1. Work out which structure the value -9000 belongs to, where helix-only ellipticity at 222 nm (-39500 (n - 2.57) for each DSSP H run of 4 or more, over all residues; to 500) was derived from one of P, Q, R.
2. With mean count of other Cβ atoms within 10 Å over residues 194-201 computed per structure, which member of P, Q, R shows the largest figure?
3. Which one of P, Q, R has mean count of other Cβ atoms within 10 Å over residues 154-161, as calculated from the coordinates, equal to 12.4?
4. So volume of the Cα convex hull per residue in Å³, for residues 146-201 alone, computed for just one structure, reads 95; which one of P, Q, R is that?
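No value in this document is a laboratory result; all are computed from the given coordinates. Please read these numbers as outputs of a predicted model, since none were measured by experiment. Cβ atoms are built from the backbone, for glycine too; each structure is taken alone.
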Structure P
Amino acid sequence: MWNYHNPVKVHAGSGALQQLPALLGERRAILIAFPQAHALGLVEQLRAVLGARLVAVETDVRPNPDVAWLAPMYERLWARHPEAECVVALGGGSAIDCAKAMLVRTADARFDQLLQAMEGDMRGLAQGGHRALLALPTTAGTGSEVTPWATIWDQARGRKLSLHLDCTWPEAAIVDARLMASLPLAATLASGLDALSHALEALWNVHRNPVSATLAVSAARAIVATLAALMRAPQRLDLRETLATAALQAGLAFSNTRTALAHSLSYDITLAQGTAHGIACSFSLPRVMALAFGRDAAVDAQLLSVFGAGSAGAAVAALEDFLRSLGVSTEPADYGIAEAEWDVRVAHALQGPRGRNFIAADAALHQAPSETTLP
C-alpha cells in the first residue's frame with residue numbers, strides 16, 4: 001500500500017504571478033523577500049498589485065537562515081503586525097524558509113518558544129492563529145514552495161534544525177520563470193543541482209511511491225538535459241521555464257519521501273565550509289548512486305533511464321561527467337574532507353533521519369566503519 005499527499009495549490013507558467021491578488025484575497029500580508037528584490041523592482045511590483053493589503057516588507061534575508069537574525073525579525077513582525085494573516089515569500093530557499101518561521105504563532109510571540117518547538121517541545125506553540133504562506137520562488141531548485149520543511153541554522157551552536165508543522169505547508173505556490181530571469185549564474189547552478197539532488201534522492205528512497213518516482217524521473221531527465229544549456233544561455237526564458245517545471249516536480253516528489261543520504265552529508269559541509277547548499281548536496285551524488293544500485297530492480301531501471309545508460313557504472317560515470325562539465329568537483333578533498341574520512345562521514349550520515357531514508361542504508365552501514373569510529 002502507498003499514498004501520495006501534497007496540499008499546495010500550484011499556479012505555474014509565464015504570467016502566473018498575475019494570480020497573486022486573487023490568491024491573497026482580502027487578507028493582509030507581510031512580504032519576505034531577498035535583498036536584491038528592491039533594486040530589481042520586484043517589491044514595487046508587488047506593492048502595486050497588493051496595495052494596502054501589504055502591511056510590511058522585510059528584505060534582510062541572508063543565506064542559510066540563522067536563529068541570530070531570525071529571532072529579532074520574528075518578534076518584531078509579530079509585535080508590530082499581529083493582524084497580518086498571510087506571508088508572501090519571494091525568493092529562493094532562504095527567503096521561503098525564513099517566511100515559514102514567520103508563519104508560526106507562539107503563545108507569547110517569542111522566538112525561543114519556536115526554537116523549543118524545533119527541538120521537540122511543542123508546549124509554547126499557540127493553538128491557532130498561524131499565518132498562511134503564498135510562495136513565489138525566484139530560483140529553480142529549492143522545492144520549499146511545495147514542502148512543509150524549513151531548514152534553520154544555529155551557527156553559534158554549530159547545528160542545523162528543521163521546522164516542520166502542519167501550518168508550514170504553503171497554501172499556494174506561484175512558479176513563474178519570469179521571476180527567475182535575473183538569477184545570477186552561480187545561484188542558477190546551485191539551485192539546479194539542488195533540484196537534481198531532490199529528484200534522485202526521491203528515487204533511491206525507502207518512502208518512494210509510484211507518483212513520487214514518476215515526478216522524480218521526469219525532473220531528473222529535464223535537469224540533466226537543460227541545466228548546462230541554461231548556463232551557456234541564461235537569458236533564455238524557455239530554458240528557465242523548463243528548469244522551473246523540473247524543480248517543481250522534484251519538490252513534489254521529495255515532499256512525500258524527504259531527502260536522503262546526499263543531503264544528510266551536505267549539512268556539515270555547509271556549516272563548516274560555507275559551501276552553497278546545492279553544491280554541497282550534489283557533489284556526492286555519483287558516490288551515493290553507486291551505493292544505491294543493485295537494491296531494487298525498478299529503481300535501477302529508473303536511474304539508467306535518467307542517464308541513458310546501459311549499466312550502473314555507465315550511469316555513475318555519466319553523472320560524474322555531467323557535474324564536472326558544470327565545474328563541480330566530485331572529490332571530497334575539494335570540500336575539506338580527506339578521502340580516509342569519507343567513509344566515516346557516510347556511516348555517521350546513514351544513522352541520521354535523512355540517511356535512514358536511503359534505499360541501501362542497512363547494507364551500506366555494514367560496509368562502512370563501525371559506529372565506534374564515528375566522530
Structure Q
Amino acid sequence: MSKLLLISLGKLNGAVLEAAARDGRFPHIIVATRNVAQARMRANAARIGAALEGEYPRIDVVGFDFNAPDAADTLRKIQPDLMMAAPTFLPWWKLLGHANPKVRALPFAGWLACHLAPMLALRAAWEKSELHCPWVSATYPDVVNAVLHMTGQGPIVGIGNVSECLPKIRFLASQHANAPIAELAVKLVGSHALSNLFYREEAVKELPPFLLQVLWHGHDISLAVKDKLRSVKMPVVQDLEINRITASAALDVLAALLDAEPHALHAPAPNGLVGGYPVRISRKGVEIDLPPDWPLEHALGINASALVFDGISAIEKDGTVIYTEKCAVALKALLGEEWPRLAPAEAPALAAKLIAALD
C-alpha cells in the first residue's frame with residue numbers, strides 16, 4: 001500500500017489532506033508535523049469527511065520537526081513512497097491587505113528568503129535520511145526548487161502555478177471553438193508570475209511571456225485563445241479558500257508519481273527547472289513534454305525572462321538570486337539596508353529581517 005507523506009499541516013497541506021482523503025488514489029496518508037494533537041483532530045475530520053463520500057484511507061499522524069536532530073531518523077522510519085512539503089515562514093495570505101505600504105510595494109520574490117530558508121532546513125534532513133522516493137514541493141517551486149537543485153538535492157517537481165492557468169484557457173478555448181473541453185489539447189509553458197495574474201479582477205496591462213498551444217481536432221486555435229486571455233476577466237476570491245484550488249492541482253501530480261503509467265500534466269519546476277512546463281509523470285520520474293516545434297532552450301528562456309515579473313533579474317549557477325532594481329529598492333525601503341541579491345546561505349538571516357519588519 002503506497003504511503004503519501006505530508007510534511008507539516010499548514011493551510012495548504014491541510015487542504016491537500018482533505019482532498020487526498022476523499023480522492024481514492026491515496027490509501028495510506030501520513031502527516032508528519034510538530035502539533036500532533038491538532039493534526040490528529042484534522043486527520044479525524046478528513047477521515048470522517050472521506051467516509052461520508054465512500055472513501056476510507058488510513059491516516060496516521062507522526063511527531064516531526066525538520067529542525068530537530070532526529071528529523072532524518074524520523075523520515076527514515078516512515079519510509080514513504082512519496083513526500084509532499086509546503087513549509088514557509090510567511091504564507092502569502094498573511095500579507096493580504098497589510099497596512100504598511102512598504103510591505104505592499106515589495107514584489108513577490110522579495111519574500112523569497114521566507115520560503116527558501118525552511119526548505120533548505122528540510123532539505124538537510126532529507127539528504128541525511130538518504131531516502132530516494134520522490135519529493136514534491138509547493139513552496140514557490142518555480143524558484144525555490146531551482147535553487148535547491150543548484151545547491152544539492154531538490155524536489156522532483158512542484159505543484160500548482162502553471163497548472164492553475166489551464167482552466168481559464170480551456171474555458172475560453174471551449175467557448176471559442178464551441179466544443180467540449182475534452183476535445184481540446186492544451187500545452188502551456190508559463191511562470192508563477194503568470195498564474196499570479198491570471199485570475200485578477202483588475203485589468204492586466206501585460207502578462208509575463210509564455211508559450212501556448214491549443215489544438216482542436218488538429219486545428220491550431222492558439223492565437224485566438226491567447227488574444228482573449230488579457231481581455232476576459234475571471235476573478236477569484238483572494239483568501240484562504242484558494243488553497244483548495246492548489247490542493248486540486250496537487251492530486252494528479254501526486255497520484256501520477258505513484259503510478260506505473262505516464263500521465264500528461266502540467267507542473268512547475270520539473271527536475272529543478274525554473275518555471276512551469278507540460279510534463280509526463282509516472283513512478284519512473286518526470287519528463288518535459290513540449291510540442292515538437294518548441295525547443296527546450298526556448299521554453300527555458302521564456303520562463304527565465306518571466307522572472308522579472310516576480311522581482312528577479314537572474315538566478316546564478318550557485319543558486320544566488322539577483323533581484324530586479326525595483327525589488328532591491330523596495331527591500332531597502334522596508335529593511336533600511338541593501339539586499340541586491342540573495343545567496344542561499346543568507347536566506348535564514350534575510351527571512352528573520354523580513355518577519356521582524358512585518359511587526
Structure R
Amino acid sequence: MSTTEKNLFSPVTLGDVALPNRFIMAPLTRTRAPHHLPNTLMAEYYSQRASAGLLITECTMVTEGSSAFGDDPGIYSQEQIEGWKLTTDAVHKKGGRIFMQIWHAGRAAHPLLNGGKEAVSSSALAIDGETHTPEGKKPYTVPHSLTVSEIKAIVNDFRQGAINAKAAGFDGVEIHGANGYLIDQFLRESANQRTDEYGGSLENRARFLMEVLEAVTEVMGSGRVGVRLSPLNSFNSMKEEDPVAWIRFLCEQLNRFNLAYVHVMRADFFGAQSADVLSVAREAYQGHLMVNMAYDAEEANQVIASGQADSVAFGKAFIANPDYVERVKAGADLNEPNPDTFYTSGKEGYTDYPFMTA
C-alpha cells in the first residue's frame with residue numbers, strides 16, 4: 001500500500017473531533033453496570049482501549065425503566081453522570097476520545113427488568129421469541145403504542161441525555177438508531193403500523209429520529225453527534241422490504257444535519273437479508289461514513305484506501321485486544337475473544353485480556 005493512501009492509521013476529523021487514527025471501537029453491551037451505575041471497572045475497561053481513534057460506549061439508557069439487559073448503564077441521574085466521569089477522565093488521561101451511545105430499548109425492554117414498567121414502542125407489536133429476565137427466559141411482552149405526547153417526552157429524554165453526557169465529559173454522542181430498538185422500531189416497517197404523522201411513509205417513520213437529532217444537535221453541536229443505522233439487521237424481529245431505498249433516503253435526509261458521522265452496519269446478524277447498502281450510503285451521504293460488522297484490519301484498510309468508507313468500527317477485536325491498534329501496527333497475533341464472558345460480570349473476559357509483551 002502506498003504511503004500516500006489513506007488507511008486505518010491516517011488521522012481524520014469527525015465534525016469537531018480530530019482523531020489520530022481510523023480505528024473505532026464499536027458500541028458493545030457488556031452488562032458491567034449493576035443498578036445501571038457506571039463504575040471504576042468500566043473506567044478501566046474503556047481506558048485500556050484509549051489508543052483507538054474513537055471509543056463509542058455501550059448503549060446507555062436516556063429513560064429510566066427502559067433496560068433491555070439488566071445491568072446496562074444509564075445517563076438520566078446525577079449519580080450516573082458522576083459514575084461516567086470516572087470513564088471519561090480515565091480515557092482523556094490516556095489521550096483518548098470517547099462518545100456515548102444514547103439509547104432507548106423500546107419494546108426490547110421487558111417489564112421484569114424494569115420494576116414492572118410496561119414496554120413501549122411505535123406500535124403494539126411484540127418481538128418474537130424470548131429474552132433473559134430475573135425470572136429466567138420469558139416471552140417479550142406486547143408494548144404500549146406511544147402517543148404523540150409520549151413521543152415528545154422521549155425526544156426530551158434524549159435531549160437531557162445529551163446534556164448529561166456533556167456534563168459527564170464525553171466528547172460527543174452517538175444516537176442509537178439500529179438493531180431493533182426504539183428509534184429503529186419507528187424507522188422500519190415491520191415494527192411500525194402507525195397511521196399518524198409517525199407512521200406510513202418513510203418520511204413519517206423517520207420523523208422521530210429527526211426530532212431526536214434536532215434536540216441532541218442543539219445540545220452538543222452537530223459536529224459532536226453521530227447516528228448508527230442497521231438497514232439489513234433482522235435482530236429483534238426487524239425487516240424493511242427495500243433496505244437500499246431506506247438507507248438512501250435516510251442518508252440524504254441526514255446530510256442537512258452536518259453530523260460528525262453516520263455509522264452503517266453492513267449486514268444482518270442472522271444472514272436473513274443481504275444487499276449492497278454501503279455503496280448507496282457512500283453515494284447518498286456527503287459526510288464521514290463509518291462502517292461496521294466483521295471487518296478485519298486488511299479489509300478495513302482496503303475500504304478506507306478506496307474511499308468506500310472513512311473509518312471502520314471493530315467490536316470483538318477490541319473486546320479481546322485492548323491494544324488492538326498497536327497489535328495491527330506490529331503485525332502481532334491477536335487474542336481470541338471468549339463469548340462466554342461477553343455478558344457476565346466482573347473482570348474476567350473484560351479487563352483481563354493480555355496486552356502485547358515487549
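1. R
2. Comparing P, Q, R, the top value of mean count of other Cβ atoms within 10 Å over residues 194-201 belongs to P.
3. Computed on structure P.
4. Numbers: P: 135; Q: 95; R: 85.
The structure behind it is Q.
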